[in-house]
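Listed after this line are the structures, all set down as structure tokens.
What follows draws every value from the coordinates through simple rules; no lab data is involved. If you're wondering where the values come from, they're calculated on a predicted model, not measured in any experiment. Cβ atoms are built from the backbone, for glycine too; each structure is taken alone.
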Structure P
Amino acid sequence: MANTSSAKKAARKMERKTAINKNRRSRVRTYVRKVEEALAAGDKAAAAEAFKAAQPELMRAATKGVMHSNTASRKVSRLAQRVKSLSA
């Protein structure tokens, strides 16, 4: 447990930041899941639309530090590849 006032404040800040990051991570997973579901259903239009919505969300998570930028780029790349192969 934090003893000093500065350590207590740091703990409070960390709690808030953790909650925000958890929310952002959950949001990203939801968008990615929508793309996955559209791909599984074989719906080209829905998959492309869901991917279009998921891509900025992934990059925003990388910008905000929720995930590493390379991780976000990799996920975007792999989803794009799958969406493209579905429409081919």
Structure Q
Amino acid sequence: MKELKMFMFEGCPHCKRAEQMIEALLAAHPEYKEVPFVRIDEKKEPELADKYDYYYVPCFFAGDEKIAEGAPTEENVAKAFAAAYNG
């Protein structure tokens, strides 16, 4: 299992939508609650955000592998959790 990181920032409508999708995914797949999941506000932690190569939020990384970036879809959110879970 890998740590799942979601780079985001407060007030972003895409990030808010991603959060809703995450809640629905966790309700449907309780096993994903075991995934170490960290939300990183790129405005509050710019040094950490600069370390990763991405341009849009939300952006998901399983370990150091970029899984999805930009406007979220249910498929991309599920892919991110599956990648971290199956690590």
Structure R
Amino acid sequence: MALHITDPRLDELAEQAQKILNAPTKTDAIRQALERVVEKEPAEVEKAPKRPLRERLDQLRKEFNLPPYESLERFDEKAFLDEMWGENDVHR
């Protein structure tokens, strides 16, 4: 199957990969790059210790300058959905 690249950014990346990998063609460079990612990375990812979700979320909060989770207002999803559907008379 032929490889047809229409995205300019993808074409630029393929050219860079071709130079880095000393591949004869862009197609060969893409093949080599994909083989490296598909065949080698999963083993490396499995070996790497995964940080707890709380730590990852805290890191994202810092990166995007979000307030601490504890300071956020509680959200009543039931009340929100009732109001959205016009069922404001539902008893809680």
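Points worth noting:
- Computing relative contact order in percent (Cα under 8 Å, 6 or more apart) across structures P, Q, R gives 11 for structure R.
- Structure responsible for -12500, with helix-only ellipticity at 222 nm (-39500 (n - 2.57) for each DSSP H run of 4 or more, over all residues; to 500) calculated and labels P, Q, R on offer: Q
- For distance in nm of label points 7 Å out along Cα→Cβ at positions 40 and 64, the highest value in the series P, Q, R is held by structure R.
- Parent structure of the calculated result 4.9, given that mean projected area of the Cα convex hull in nm² is the read-out and P, Q, R the choices: Q
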